[in-house]
Structure I
Amino acid sequence: MNTSRIALVTGANQGLGRALVEGLAARMNPDDLVLLTGRNHQRVRDAAREVTELPGTRARVEGRVLDVSDADAIVRLAEDLRVRFGGVDVVISNAIARLLPEESQAERADEFIDVSNTATHAILRSFGPVLRPGGRLLVVASSLGTLGHLNPRLHHLFDRASLEQVEHAVESWRSALHNGTAQEAGWPLWLNVPSKVAQVAAVRAVAAERHENDLADGTLIAAVCPGMVDTATSRPWFSDYSHAQSPARAAEALLDLVFADHVDPALYGELVRFGKALDWYGGTPPVEQDRMLTP
């Protein structure tokens, strides 16, 4: 990577995103810059200050307000970083809309899709072109992101799809949710399943177009699965947290990908969990009565 590096994390006020910022700031150099982003100005400012004051922090940390559901804001930020710094070296797309078990999935669908999927598409499209050689663009997904978790009737929408085709599939799913035909079409009840599959499919689509050039200059684009993490977002969905990781522990495997000296071609464009690529065609459709969010 470049001597002076620029890193960006979305959804970074708390939880895994905050831990990723802390890890980046501890492992990068004093001339490097880590941008901690989130929607709320006060929370962003406070979080950036707190990370800056941590004993292990070495890099500069700045807060930046970014609502990832605003695609135009993502475009503007990418362009600003291109103009100011000539690009970015690390982008970690981590933002997610918090959803509680007692809430209606259908009623929260728009916000959930906007934050998890529309934002992923915008980040890939906006930050891919400004990613410097040797950079890292990671999208935080989950083990639900493999194609086998969807009804086979839906596989053709995401397998070997372009980014535009993935976007169309997501909007078709959104429309089906609104008009009440989603289950009839084979979409699972729980939003997290098609959302994660679509995230990984979007990463695979962009990676397929860049594969040869990126591997030649040591650039990595991938989806990542951190495993079960004890956060305010995930805690309501689990009754047993005895095996959950702290955000700091979960961030370690992701940061190892960021700071790896060489890119493993087997991980490029894949869903990576603890340093291993998961089988894109693996998984089984979930039982609808199982309300838990699989890590």
Structure II
Amino acid sequence: MWIYLNDRFLQERDARISVFDHGFLYGDGVYETLRSYGDAIFMREHHLARLRRSADSIGIAVPVLDWPNLLHEAMTLNDVGNERHDAYIRITLSRGPGDIGLDPALCPTPTLVIMSKALVRPSLKAYADGMSIIVAATRRNLSTALDPRIKATNFLNNIMAKREAILAGASDAVMLNGNAHLTECTVSNIFFVKDGKLCTPSLTCGILDGITREIVLSLGTEAGIPIEEGIFDAQMLSQADECFLTNTSMEIMPVTQVDGRLVGSGHPGPLTIKLQHLFAANRGRFTAK
């Protein structure tokens, strides 16, 4: 794999960062994951804008680069982002190397890493059967302690919830906030359907403003689907007719079990399927070459 590190592309074996990098020592950094459809990158400018917002929030300067060409070069060098392989792209920007200590001034130069590889999508069976999730005992970080709109490299909160899911034999876990309201899953936003209404936790609940989440809300509005961004407790999932998750790589993934109980009929529901079709029909609007 060719990896872009700071100012050049290197082979994976030669791409090394310092043990004093504060991204390694303290999880001090931000990241974005993108995908392509062929050579067209999905919501590229939105992802780059969110990277800049996250970096600005913690005081890291994003390098001024020709980002579109750089991302396409990363795909080309790794033979992805073409008719054979859609691309998975990860941009990581850390505080950079510096002496041990929490003062950001110890790190004069951030570390930039760009990786690109073939996107591995969930199986067709997963989309047909739906995923199982649990409601995690691990609570989401308080938004007053860490702004959830910062896509930070410190993922320990999410990892703890993911461990719960694995131990329970589930695919993922949804976390509650300090007020026991639904927030999001470990790497995705969550939606559910009740009596024909599409519901999803509000940003005020302490969630990342997911880019695919935004598109689903826009497509739902265009299709005349009633939508509520609100405050919900976990019981709402047990009463839901349908449920699904969204993120960049898996798009719209049905959920058919929560805490071992079937959601609705136990199969992907009609509104979930409708939104999957709308997403597939309109994704050309959201890609850039």
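Some notes on this structure:
- Label whose coordinates, when FRET efficiency 1/(1 + (r/R0)^6) of positions 31 and 167 (r between Cβ atoms, R0 = 30 Å, to 0.05) is calculated, return 0.20 (choices I, II): I
- Among I, II, which structure scores highest (criterion: distance in nm of label points 7 Å out along Cα→Cβ at positions 7 and 207): II
- Among I, II, structure where helix-only ellipticity at 222 nm (-39500 (n - 2.57) for each DSSP H run of 4 or more, over all residues; to 500) as derived comes to -8000: II
- Winner on Rg/Rh (Cα atoms, Kirkwood Rh), for residues 111-278 alone once structures I, II are ranked, highest first: I
- With Cα Rg over 2.2 N^0.38 Å derived as 0.94, matching label from I, II: I
Coordinate-derived values only; no laboratory data. Given the structure is predicted, the values throughout are model-derived calculations rather than measurements. Cβ atoms are built from the backbone, for glycine too; each structure is taken alone.
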